[in-house]
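Participant: Several structures are given next for inspection.
No lab work stands behind these numbers, since they all come straight from the coordinates. Keep in mind the model is a prediction, meaning the values are calculated, not measured. Cβ atoms are built from the backbone, for glycine too; each structure is taken alone.
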Structure I
Amino acid sequence: MGATPYLFPNEARLGRDNVVLNARSRRHRVDNFAGPLSIKTVLTGEVGWVVGGRELRVNQSSFLVLSEGERYSMNIDEVKSVETCCVFFRPGYVERVAQDLTSPMERSLEDFAAQAPVLPYLSALHLDRPLVERVQRLALRCKGLLTPSSFEEEFLTLALELLGFYERVRAESARLPAVREATRQELFRRLLIGREYMHSQTAGPLSLEMIAREACLSPFHFHRGFKQAFEQTPHQYLTALRLERARSMIAVGTPVLEACVEVGFSSPSAFSRLFKSHFGEIPSAVRRKFARSGKTGDES
């Protein structure tokens, strides 16, 4: 990424090993790359990965899962450096863990090469702070070479958490009423497209009609399906998304008012009330934690 990326383990190879790729720079470009199953996270700033013609924006509170062989591009060209951490699983690793979770040990011993299950819906942009923080902690530990001996255990734990998250995603899709399974799958796919569109539009005005149009659904059917699957309205999800982004910005030194405006809130008092209701603390408390940490914002 302009600057030399940090790869752990040092001699690991994408497509053969479990790998952590951590990099920080202002400029970096990837064109139409097809890699292994991976989790994309951002430690500072915001980065867009282009997948299937759609730009999926990832910040400090979201993550993107891309399936093995799924092609993507990215083009970072920023005034301030951004830092990414991407976890790449070796082929079949997560699927094998999923297979072991649902099979007795005796079967594993008898048929090590059994067919691994597929994981539909996982390849998408998601909002889940705990899983993001696990990837970020793994990046810091690998960067400092603090726990090289437990590296494979870290990947096993991460695979288990990813599979646990997948079960939540599968439960979301199952909430959609449909006579045919193919209809349910297509509806859920369109809801995910609409949800991902919200991630890319947190700074400006965004209407239900605009989101539904992106998902190729009517506003009524998008709203109803979204609430059934995710157990919250599109507006509630967007508000949580904007608050998460604001918290991430404030946590790395952005002034509270600037973060408030950046994520689309026009009233600082309303922003503060919603922030406290969502996180249990006011924005200035997060800002004070940053000040006490002694960091200086962008350190590039």
Structure II
Amino acid sequence: MPLDPALKKKLDTIVQADPVVLFMKGTRSFPQCGFSASVVNILNTLVPKFATVNILSDAEIRTGMKEYSDWPTFPQLFIKGEFVGGADIVRQMHEAGELEKKLGDLVAPAKAPTLTVSPRAATELSAALKDGSPGDVIHLTITPSWEHQLDLGPKEGSHLTIETNGVTVQLDRASAGRAAGVTIDFLESPDGGGFKIENPNRPAAVREVEPKAMKALLADGKIQLWDVRTEKERATAMIAGSKLLDDAAMAAIEALPKSTPLAFHCHHGTRSRAAAEHFLKEGFTHVYNLAGGIEAWSRDVDPSVPRY
């Protein structure tokens, strides 16, 4: 069925009202689906301003856009009035550098972050470059999940370039936004050594701790272990020194300084992981989960703890 002329005119007006328009589920500040959030995150790294249209709040627009763009799903990105594609296409274009070219002069000027390569790391990187192809530089990639990767490759015109300790390092735009204050070092070890990358921007994460390592933390008195199981389960099997995470304990923990180390355990590690994630979101920065739960503790640390 042809699109109603009045609706088409309305959609034309919306599409042309801003150089970059994203029809999505939710808003820029509060995306309501993972695909919409992924496109918002990409655009946030490239353009300071773009318009979003929440298709969940207007059924007419939601239905009409599918006909207007001949595209059945959301999000839908328009640049200078031209339909670009959905989440997968936007991601592919971004990874290939094509999205930045499409945006052209709309892209905000990028500023190279402060990045430090230690003298020892510079020596190792320089040696690697000698074994590479002429003109190669070091590429540092920092993924959205904060994984860091060093590679050799030719200079990329669209990447930001940093000279430090005699080494040329390039970062794509998204990585550069996550790299302020990064240090690259090289540490020797019995296995031969390797690069160590410290990133002060990396958000706190729940740390999975094996039973023997958890025992050492508890023995040093550096951490309090909270049991998220039921009282009935604790009557069956319990780790000495652990405390039940009930409502009173939850309130007490939330009043502690956010730097207080917290550790959690359950039967197999799933429920305690959820509890650890909760306190991470509350702002605690040193949060641990007993990998494998009390089952692994009984197996690897204290066989006297009953298994059930």
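Participant: Tell me which of I, II gives -10000 when you compute helix-only ellipticity at 222 nm (-39500 (n - 2.57) for each DSSP H run of 4 or more, over all residues; to 500).
Facilitator: II
Participant: Oh, and also: Upon calculation of FRET efficiency 1/(1 + (r/R0)^6) of positions 157 and 285 (r between Cβ atoms, R0 = 25 Å, to 0.05) from the atomic coordinates, which of the structures I, II produces 0.05?
Facilitator: II
Participant: When mean count of other Cβ atoms within 10 Å over residues 61-68 is compared over structures I, II, which one is greatest?
Facilitator: I
Participant: Upon calculation of log10 I(q)/I(0) by the Debye sum over Cα atoms at q = 0.12, 0.14 Å⁻¹, for residues 45-164 alone from the atomic coordinates, which of the structures I, II produces -0.54, -0.72?
Facilitator: Attributed to the structure labelled I.
Participant: Kindly point out which one of I, II the value 22.4 was derived from, the read-out being mean count of other Cβ atoms within 10 Å over residues 37-44.
Facilitator: Of the options listed, only I reproduces it.
Participant: Compute mean projected area of the Cα convex hull in nm² for each of I, II and report the one that scores greatest.
Facilitator: Once mean projected area of the Cα convex hull in nm² is worked out for each structure, II has the highest.
Participant: Quick check: 15 is what I get for relative contact order in percent (Cα under 8 Å, 6 or more apart), calculated from one of I, II. Which structure matches?
Facilitator: I
Participant: Out of I, II, choose the structure whose coordinates give FRET efficiency 1/(1 + (r/R0)^6) of positions 213 and 277 (r between Cβ atoms, R0 = 25 Å, to 0.05) equal to 0.25 when calculated.
Facilitator: Checking each candidate, the match is I.
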